[in-house]
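FYI, it's all coordinate maths here, none of it is from the lab. Please read these numbers as outputs of a predicted model, since none were measured by experiment. Cβ atoms are built from the backbone, for glycine too; each structure is taken alone.
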Structure 1
Amino acid sequence: MVSGKGIKAMKESGIEVSINVLEKECEELNKIFFYYVSQGLPYAMMKYAMTLDGKIATSAGQSKWITGEIARQKVHQDRSRFMAIMIGVETLILDDPQLSVRLENGKNPIRIICDTHLRSPLASKIVSTASEISTIIATAESDPEKQAPFLKVGCEIILVSCLEGRLNLKELTKKLGEKGIDSIILEGGGTLNASALKAGIVQKVQTYIAPKIFGGKEAPSPVEGHGIEHPNQSYLLEGAQITYLGEDILLESELL
């Protein structure tokens, strides 16, 4: 903000100055901050891990583990930096994740489940630990009797309207922004990813690529839904950055 004059003045006064410390992390935090302040909406990063043939699970639905330990450590670091993490109810039912941060002194993000009809199992790891880690269920189900069991165990419920049979993600992110949530990692499956891209709520895509091949016509891919009909309708990204994490590759790009 002062074109380096402050740094120069401190050096001339004999003060030892270190620059570019945690530069990448600070740039990321600034992106989140400026986007939230200017738009009033959370900065959303879509994250997934896939094989070389573009599969996020086997045809039997198994996805643990696609990437190695080093890549998974990076995932927990990012979870600790972002304020919230979002999945769809299908991911909750199939994988039963906890979505916590397994790092020393790591901060657990707020967990958000997109569950149109309140199908989340009460015994799932997320719902059953809602009194310990902040948990939000976004739903179109307004029946107090159906909401009651989730409220009882500590979940917060946000009512969201439906659009084409699915939760209106633009409306949801607006409500999350109003609650002060400035950043979200989308860790759902192909259905949530497709809906998020279509809704225009994604700012960044984070792709972990493992040197494995699953094969299988029925094995899920990172972005499902109807898809596009012509290549010129593609979602375009820019500023690709590649990081090697053991045998895995992390590709990060921002949506145009």
Structure 2
Amino acid sequence: MKDPFAPLVRPVKKHTGKNARPLNQPNPYGATMYQAILFDLDGTLLGLNNTLFLRVYLQAMAPKIAPYFNGHDFSRPILAGTKAMMQSQGRHASLRDLFIETFDRHSPVPFAELETAFNDFYQHEFNQVRAIATRLPLSLPILQAAAHHANKIVLATIPLFPAIAIQQRCRWAGIDGFPFTLITSFENMRYSKPNPAYYREIAHHLAVPPDECLMIGNDHIDDLSAAAIGMETFLVLDDELNAGKGRYTPTYSGYLADLPMFLENL
């Protein structure tokens, strides 16, 4: 049986900036243009120092997890599992299953013996990472504005973390009370950004054609790859990542402060 989330076989023509509509021009298709609007989290709805993240994350984790490893490098199986998830070809029921399988191959301690400690870490010590995160006051109003123009709002954050960790980051961002239709995590996804199959999988979950979805994010590689399956994209420039390295030009671009007016014009 053909994998419904497999990447497109034929290359999709690169979007060109000259075809993007300017922000001050009303969308000619009206309010029903998008059934779903997808939002990235880190760097889009939550300010986050990506340079410091991995170091601060592992430092916060060490007191909780390292003692189980008796001097062995506790980060090695975590990083190996993370890399495997990023490269997933969808052969596992979930990224979580792939992570555990890879973790156990690289760890002297099975994940099953550590799961309670990991969950406790995400409930408590993970909040230390909040020190390098910034709440953006516009994030919640932007989500609320998007909900007026699309039936389904998705938090399309890179699904390399359990749901409990993503919920913590939503609290940091002040958006934990927002009723997302879907929040991607390693429990409910088989693919990760920047694989276009990640976006195809979201569209499948939503039962919405990709060309009726809009992806909003700040990363030329991770977020604009949604264009490969026909989604339109909005590049947020406040904390722009990987400029000049991506394959696709956004349909729209602007700053976070531009989004309320942009959404109003849908």
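Taking mean count of other Cβ atoms within 10 Å over residues 47-54 from the coordinates of each of 1, 2, which one would give 14.4? Source structure: 2. With semi-axes √(5λ) of the Cα gyration tensor in Å, for residues 39-182 alone derived from the coordinates and found to be 30, 18, 12, which of 1, 2 does the value describe? Going through each structure in turn, the value belongs to 2. If relative contact order in percent (Cα under 8 Å, 6 or more apart) computes to 27, which of 1, 2 did it come from? It was calculated from structure 1.
Quick check on the output: 33, 21, 16 is semi-axes √(5λ) of the Cα gyration tensor in Å, derived from one of 1, 2. Which one produced it? Of the options listed, only 2 reproduces it. Out of 1, 2, which structure matches 19, 49, 26, 6, 0 when P(r) over Cα pairs in 10 Å bins from 0, in percent, for residues 71-150 alone is calculated? The structure behind it is 1.
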